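Chemist: What follows is a set of structures for review.
What follows is calculated from the coordinates using simple rules that are stated; it is not laboratory data. Model, not experiment: these values are computed from the prediction. Cβ atoms are built from the backbone, for glycine too; each structure is taken alone.
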Structure I
Amino acid sequence: MKRQILLFLVLGLPFIACGQNSPLQLSLEEALQMAYSNNHSLTIAREGVVAAKAESRELHSLWYPSMVITGEYTHTLTDIAAVTSVGEIGSELLGNLTPIITNNPQLAELADGIANSQLRLPLVPRNTASVGAELMWTVFSGGRRIMASKIAKEVSNIAGEQYGATKQNVVREVLTAYMGVELAQRLVDVRESALLQHSEHLRQARRLEDEGMINRAERLVAEVAYKQSATLLTTAQNDLSIAQRALSVLIGCEGEQFIPTTPLSIPTTIPSKEELLATIDSTPSLSMLRSQEQIANSVLNAEWSRYLPSVAVIGHQQLWSKGLDKNLFPRTIVGVGLSWTLFDGLSREGAISRSKASLHIAEITINKTRSDLQTAIERYYDIVTSSIVELEAQQTTISLAEEIVRVRRKAFAEGMATSSEVVDATQMLSEARVAHLATLYTTNTSLAMLLMLSGRAEEISYFIQ
């Protein structure tokens, strides 16, 4: 019973989440599960697997005989008959009596008249109809059926790998969009904090201006900084709305609002570069290319097999007929047919040359893709590792900026610092926080890309806690 309830909750998650009117708290793992169920790209990829399996069954059907029911009705303008003269038949019947008839003029004249007359024997009437079953079973095709079976297997493999590649890409896209919402929300928080600080500074500047401790220019500096901060907050809020829309489309809940519960964070651990490079050959992209290479090789072998004959067993069984004599038209026919193309205008040679070129292209593409993946993995690995180091330095910068803001605001209140110095310190703190968030976002999204390139994108939740 507990398993059934758990299964219901897991399967019902996308529908429950998409039906909320208010913003819903959503973890990264929940967003990925919703995307697995609702994402259009994954749905298309799943249908591609179904279509590939159907195509595979279609190619496997070449191994089985084909049987069709045929029916026909014919009408001829004249009867189909055997025509002969009585003399041709009578000469064999009379035998030894021929000399006697020849010696008797009267009998000879009578016999000649009878012999010259024609005898017509109808064989098939003008109207005929029949229903029959025809069977054909290819027992030897020169290897073409074997190659077709191999191609069918690889076509199914390609569809499966395509689904895997699509899933890997969807994981990366969902994480990028999810972290985009988290980044936009954190930026809104930073801008709100900065606006609050500028508001407090402006209030203090107005009070000091009224008391005559600062001039009007100092107050205007604070007022301009406040208005600029308000503009930045509005921009951040608009960016958050766009990011929310992008995430809702990816997980199949358009128009919904989400509150991310998985924060931008520094990865606790990442796979080693050697470990990532070792998994390149098992990635969906290279697996698809190897399947395409196998298909190209099978097509080449199939083209070579066109030089060999095809042998098939044929059969016909008449089920019903009208007007057809079974003595003239046998009801059951069984035989063996052979087809061997001796010359086809060099079509086979051209097809073989084309297949060789396709095979060569597939081999080159595999080598190029493997090299590109290695380069990309090394590049993103360096981005992730350098970003983690940079994050540690940015934490120190933020601490320093916070201390400078505290000191300058206190100094400004005592008339020991200018308004520009306070504004500059506040802006420096905001920009340090924004830079820190941007680096966090780059670290998380680069790690997702790194895992996708190595075929391990679904492990992203393990590295981003």
Structure II
Amino acid sequence: MKHWNIEEKSEIKRVVALIDGEHYPQVTLDAITILKELYPGKVKGIIFMGGTEKLVVSDLESYFGEKVFTVRSLEQDFIKALDYFNPDLIFDLSDEPVVNYCTRMKIASLCFAKKCSYMGPDFWFKYEDRDFVSSLPTIGIIGTGKRIGKTAISAFVSKFFSREEKKKVCVVAMGRGGPAVPEVLKGDSQEITPQYLLELSNRGFHASSDYIEDALMSKIPTIGCRRCGGGFGGKTFTSNVREGILEAEMLNPDLIIVEGSGASLPDVVTDVNICVTGAYQDWESLVGYLGIYRLMLADLVVLTMCEEPLASEEDIDFLTRKIREVNPGAPIIKSIFRPQPLSDITSKKVFITMTAKEGICSKIKNYVEKKFNCNVVGISFNLSNREKLRKDLEEISGYDLVLTELKAASVDIVTDFAIKSGKQIVYMNNIPIILGGDETLFKEKLKLIYEKAVSFKARNV
């Protein structure tokens, strides 16, 4: 079990000071002198972020006696500065207005992408290398938040490799309600019924944990893991994913898919990464909790929920453009989600429970009725709000079947209610529909992702 720990100062080998021109040069010089006393022999240069109000010297390198890299464009130059100095730590001696809150969060993302920590007078974004490597090819599926469809994308990817590519696939999924000891669920051979899930719930387990959903939707072996806490850069306080990887290796699959939790990252090295981002997510919010770092890790980006009223065409175009700025090499796939019942619901009067946003109610109703020839009498989007969910289940009448996602309260509330009320319960998958007719392109990109993982593994193990 791996836990959070404090980095010792002795581990820092190369420090670079970050400064601006809004401080009087002598003040900055004196501050750098103090920094050198704190890190004797380790200060290797200066990154100058701009600002000219108090800049009264023209030759910065002569004045400070250090190599200076001037950043004119954060997006274009800062990574070059990090490559130039190769620091372990950037120490920020700047301030508003040159380096504001938003800029600092971007800097933190860029530092993490280059395996560098970022520190200032009252903050420390500590990079910790993930040093655990599986002996088998791995694909990480990470996200920039919760409820963006990461598990649905994981199920799609798993089914593609297991059914169409005929690969032996195993998913390792960590969650906030996962088991204390990694648990193997053989979704390819074990029947996962409502009664089985309700029994798990009654025994105190989280019966809608991601690994159970993966097993039910993909029909492949999954390993359930847990984590607690999540830092700005996706680091967890505690996690048993490493032990889960060892369990997966014992199954000897061709491919291990390692699924993150919310915006938290598995604390293992994955050969390649798919990053899932919701099109409705505000860019400044993504910047604010180091979403840029997650996007920079990606070999492929899947943009989900690309439809009105969740996200306008302008929002989607803006987000796509910003993603390409921070990771120009990663293809971007745009998608929406639609329900797919795991059992026949033809001619049924259906009540649906979901975690989706209520704005797409009419689209979901029309799609399900037309696609599966049934009558949707109501939809609750309160699957993650137990009090409101109970009220919805009791107040809506005239249905004989409950169609639900396997998330949040879908077992302890929805399944329990359906069984006690004599109603049929059917679970549903959220299938990604790739926009622009690009499903073939998506699958081709997935093949390339797998080949890259296999090639990376061959070179590094």
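Chemist: One of I, II was used to compute log10 I(q)/I(0) by the Debye sum over Cα atoms at q = 0.19, 0.22 Å⁻¹, for residues 132-179 alone, and the result was -0.75, -0.82. Which label is that?
Modeler: I
Chemist: From I, II, which structure was Rg and Dmax of the Cα atoms in Å, for residues 236-315 alone = 15.4, 47 calculated on?
Modeler: It traces back to II.
Chemist: So relative contact order in percent (Cα under 8 Å, 6 or more apart), computed for just one structure, reads 24; which one of I, II is that?
Modeler: The structure behind it is I.
Chemist: Another question about this same structure. For the read-out log10 I(q)/I(0) by the Debye sum over Cα atoms at q = 0.10, 0.12, 0.18 Å⁻¹, for residues 60-163 alone, a value of -0.45, -0.61, -1.01 was computed from one structure; give its label from I, II.
Modeler: Comparing all candidates, it corresponds to II.
Chemist: A value of -10000 was derived for helix-only ellipticity at 222 nm (-39500 (n - 2.57) for each DSSP H run of 4 or more, over all residues; to 500); which structure in I, II was it taken from?
Modeler: Going through each structure in turn, the value belongs to II.
Chemist: Also, quick follow-up: State the single structure among I, II that was used to calculate P(r) over Cα pairs in 10 Å bins from 0, in percent, giving 4, 12, 14, 14, 12, 10, 8, 6, 5, 4, 4, 3, 2, 1, 1, 0, 0.
Modeler: I
Chemist: Suppose distance in nm of label points 7 Å out along Cα→Cβ at positions 380 and 396 works out to 0.8; of I, II, which structure was it derived from?
Modeler: Computed on structure II.
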